[in-house]
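Down below are the structures I want you to see.
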Structure I
Amino acid sequence: MPLHLKKTFREDLAQQREAGESRRPLAGMWLCSGSPVAAEIAAGSGLDWLLLDMEHSPVTLSSLLAQLQAIAGYPITPMVRIPVGDTVIIKQVLDLGAQNLLVPMVSTAEHARAMVEAVHYPPRGRRGVGSALSRSARWNRVEGYLADAAQHVALFVQIESAEAVENIEEILAVDGIDGIFVGPSDLSASMGLLGQQSHPDVVAAVRRCFAAAGAAGVPVGVNAFDPDVARGYARDGADFLLLGADVSLLARGSEALAAQWAPTEQDESGRASY
């Protein structure tokens, strides 16, 4: 019996753009712990999408597979950020069954075109053919996978350098790019404003990308953990947002618990003050 794959994030975004007055940015969070338990908990949260990070986390191919499997039973869309725009890594991650890829540090149209080629089979691209051996086609249980593979994969590139902002129109014009994701952290660093993601010059650069994406008709997302900043970007036209991370939520939550129940201050009697 043939199996069917989930729709891609490209389709989620297209559906949301047709929502009219009820349209809102698709809300997501990072998964950086590498834990399939955390992934499954987040998958049942009611969020729209999850970003499984391989760039700044301990996630390996094996732990990525476990997370994809844990998420599969829930109505949420996973995306994978690969550690680097490498053809072999892209092939491996796609073969694990990832359908939505985010490539970090894309600063030129030439790089973007190379990434498009990496996610497509020949003659359009140069993705290695191993569907019979891999989860991507459910071991050849997805009928017509090779012929329809382009429908099952969505490619997003990360804009996170001053060079990328300067080249944004050329990057957006590359056929096969399904969306861009702006990363203010590295962008601010490249602008000489390390750690100042909300600096007016950084925000202006993000908004330039938004305007270019809007003119090109290409979806645009942004990372924004600060709720006020996120709301501002939503008003500016963001199509999708990342609003938190499993590790950050655990860190802040455990700190709040410690502040309440393991206080460092004592009252006049020498007892802990709650």
Structure II
Amino acid sequence: MKNTDAKRKNNSMWSQAWKRLKRNKTAMFGLALLILVVLGAIFAGVVAPEGYDAQNLRNRFIAPSASHIFGTDQYGRDILVRVLYGARISLSVGFSAVVLSVTIGTIIGAYAAYYGKNVDNILMRFIDIWMAIPNILLAISVMAALGASVNNLVIAIAIGAIPGHARIVRSAVLSVINQEFIEAAVSNGASDFRIITRYILPNCLAPIIVQATMSVAKAILSASSLSFIGLGVQQPIPEWGAMLSVGRTYIRDYPWIITFPGLAIMITIYGINLFGDGLRDALDPRLKH
């Protein structure tokens, strides 16, 4: 009975949060920007079935026009096409890194909070040491050790984000671990794994989701930064940071080569941050009536 009441309360919370989110015009605008970028990534193959590396040296350095909306680069490749295909790389790296870091961070944070005492002390001191290393420095070290590839880029970004997620989850678990429905599950003989996955974590989703949403923007920016310095995605694969790195050589004479990849990064991160801020406000318990 108590478990049923908890589920009803949880469903009501999400319903109210969605209503608040829909009333937040700024958050909806951010969501619209994000959907626009995602649709561009999905339909990149429809816009350019010939692929992202189709070259035509006769069309080198064409300024933005009706035939090439974003212009062309030094190899005559359409920049719009490469930006759209680049969205696939940037979004996939960002979301994959966040999924990996949230999964590992959730395991560490949940078990640290649930078992407490020595387990908590050991895991949290390890996390403290981990957080003392700057994320970008840690990512550069990992990429230098593993080599430049999309998969390694995901791993490098995820490793730096794990401690933050672990602390968020630990704090959320500590806030619900002494609730009555948890005590009821313990008294009914439920295993630790079942209690954590079935009863505790579902009631900690709000802060985890908000943290994960905001982390996607950081992951995309980190991926672009690593690619910009040559440690991320390599040419000819289109990635926004790598496109900026190559295009900076031509910035004085052909600025559109770096303008549009830069705008793609800015719009994507701006949209995610707006949506993340709105999501945080919608899920903030202090805003409930």
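Determine which structure produced the value 1, 6, 12, 16, 18, 16, 13, 7, 4, 3, 2, 1, 1, 0, 0, 0 for P(r) over Cα pairs in 5 Å bins from 0, in percent, calculated from the coordinates; the candidates are I, II.
I
Work out the source of 26 here, i.e. which of I, II gives that when relative contact order in percent (Cα under 8 Å, 6 or more apart) is computed.
The read-out was computed on structure II.
Given -24000 as the derived value for helix-only ellipticity at 222 nm (-39500 (n - 2.57) for each DSSP H run of 4 or more, over all residues; to 500), which of the supplied structures I, II does it correspond to?
II
Given structures I, II, which gives the highest value for distance in nm of label points 7 Å out along Cα→Cβ at positions 47 and 71?
II
Tell me which structure, out of I, II, gives 3.4 once distance in nm of label points 7 Å out along Cα→Cβ at positions 239 and 255 is calculated.
I
Where a number appears in this text, it was derived from the coordinates with a stated rule and is not lab data. The shown structure was predicted, so the numbers you read here are calculated from the model rather than taken from an experiment. Cβ atoms are built from the backbone, for glycine too; each structure is taken alone.
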